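Right after this note come the structures.
Just so you know, all these numbers are worked out from the coordinates, no wet-lab data involved. Since the model is a prediction, treat every value here as computed from it, not as a measurement. Cβ atoms are built from the backbone, for glycine too; each structure is taken alone.
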Structure 1
Amino acid sequence: MTKLKPIKNLLIGGPSTGKSTVLEALSDRGHWCFPEISREVTLEARQLGIEHLFLDEPLKFSEMLLKGRIKQFEEAKTLNTKQVFIDRGIPDVTAYMNHFNEEYPSEFEEANRTYRYDNVFLFPIWNDIYTRDNERFEDLELARNLQDALIKTYQDLDYKLIEVPKSRIYERIEFILNTIQE
C-alpha cells in the first residue's frame, strides 16, 4: 500500500475570525486537524504564574509557538491521509513579532522558508463574530492590524491566499472542501 503525502491546508486570519470553529467542524467530519496551540502555551504560562506570556516575554512565547507549530507540521507529514487542516502556521509567529516590532533570531525566518504549506485559507476579519475572552487580548482594531501583518508576511513568502467567505460554518467548510476538490 502506497503511503499518501498529505496536503497541508492552513487556516490563517486575525483573532476571532472563525478558524477554530471551522477546524472543529472539519474534525467532526473526520478530517485530520491540528488546533491552534497559542492558547495551550498561554495556559501553560499561567500555571507558572505568567499572566500574558506574549506580552511579558514575547520572544519566549514565540519560540514555544514556533517549536509547537514545527512539531505539528512534521507530524502532519507522517499521516496517511489525503488532507490535513492546521489552525495557524509557522509564519504567523514572525507576522506577530514584526507587528509588535520585536526582534527574533534568523531561525524564525529560516523556518518560514523550510516548512511550506500547500494551501493557505485566509479568514477575514468579521465584526459580527468577533469576541474577546481570557486568552484573546486583542481588540477589534488590533485584530485588523494583525490580519494585515499576516497577509503581508504570507504574501512576502509567495503564498497565494484563498479568502474564505463570511458565511455560515457549513458554507465555509463547503468552500474550503470545494477549493481543494476533495
Structure 2
Amino acid sequence: MKVEETYLKGCFVITPKVFEDERGYFFESFNKNVFESQTGIKVSFVQDNQSKSSKGVLRGLHFQRGINAQAKLVQVIKGKVLDVCVDLRKDSDTFGKHFSIILDDIFHKQLFIPKGFAHGFVVLEEDTIFSYKCDNFYNKASEGGIIFNDESLKIDWKLNEEELIISEKDMKLSPFKKANL
C-alpha cells in the first residue's frame, strides 16, 4: 500500500495495491505495521462504523473533543463520496484549513484523519456504503460540529445545496468561528 501525507500534517491518503483477475479483486485495506512504519503514528482502532446513504446525503462536519477525540480511517465500500476533513488543532499551521478527496469503490483509496479534525462527507452515488475505523469510542457529551456551508471554510461539496439531504441535527451546527472546539 502507498501512504502519502496531505498538506494537513498527520492526514494521509492510503492507496492499496489491488489484485484483480476474472474472479474479482483482493486488497489489504489496512496493515498496522506498514501504516505505522510509513507514518510514524501508532494507532489502535477500537470501533468500526458503517453507513448506507442515498445520493446527496451530507453527514458532518463532526468531531469529538478532548480525551474523546478520534482518529479515523475512512473508506467507501460501494459507491462514491466527497470526503472532507478540517484541521481544528489551534497550534497547527493549517488550523481552519480543509482537505477533500473523492473516495470510491473503484480506486479503494482511504483517508486517515488524525485526532483534532472535523470530518464529513457527501454521497455522490446512490446506495453508497461508507465505512470507518475509530481509535476511540464515541462519547455523546464530547461531540461537536461545524455547519457544512460555513462561509470561512468555503468547502466545495460538488453538489448544489438544493440537492443535499442533511439531518435536522446537522443543519443546526455552529459556524466554524463559533464552534466549541
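For which of 1, 2 does relative contact order in percent (Cα under 8 Å, 6 or more apart), calculated from the coordinates, equal 34? Considering all the candidates, the number was obtained from 1. Where is distance in nm of label points 7 Å out along Cα→Cβ at positions 80 and 112 largest, in which of 1, 2? Of structures 1, 2, the maximum of distance in nm of label points 7 Å out along Cα→Cβ at positions 80 and 112 occurs in 1. To test your reading of the models, identify which of 1, 2 gives 14.3, 45 for Rg and Dmax of the Cα atoms in Å, for residues 24-119 alone when calculated. The read-out was computed on structure 2. One of 1, 2 was used to compute helix-only ellipticity at 222 nm (-39500 (n - 2.57) for each DSSP H run of 4 or more, over all residues; to 500), and the answer was -15500. Which one was it? Computed on structure 1. Given a value of 3.8 for distance in nm of label points 7 Å out along Cα→Cβ at positions 16 and 152, point me to the structure among 1, 2 it was derived from. Label of the originating structure: 2.
A value of 4.5 was derived for distance in nm of label points 7 Å out along Cα→Cβ at positions 56 and 160; which structure in 1, 2 was it taken from? The read-out comes from structure 1.
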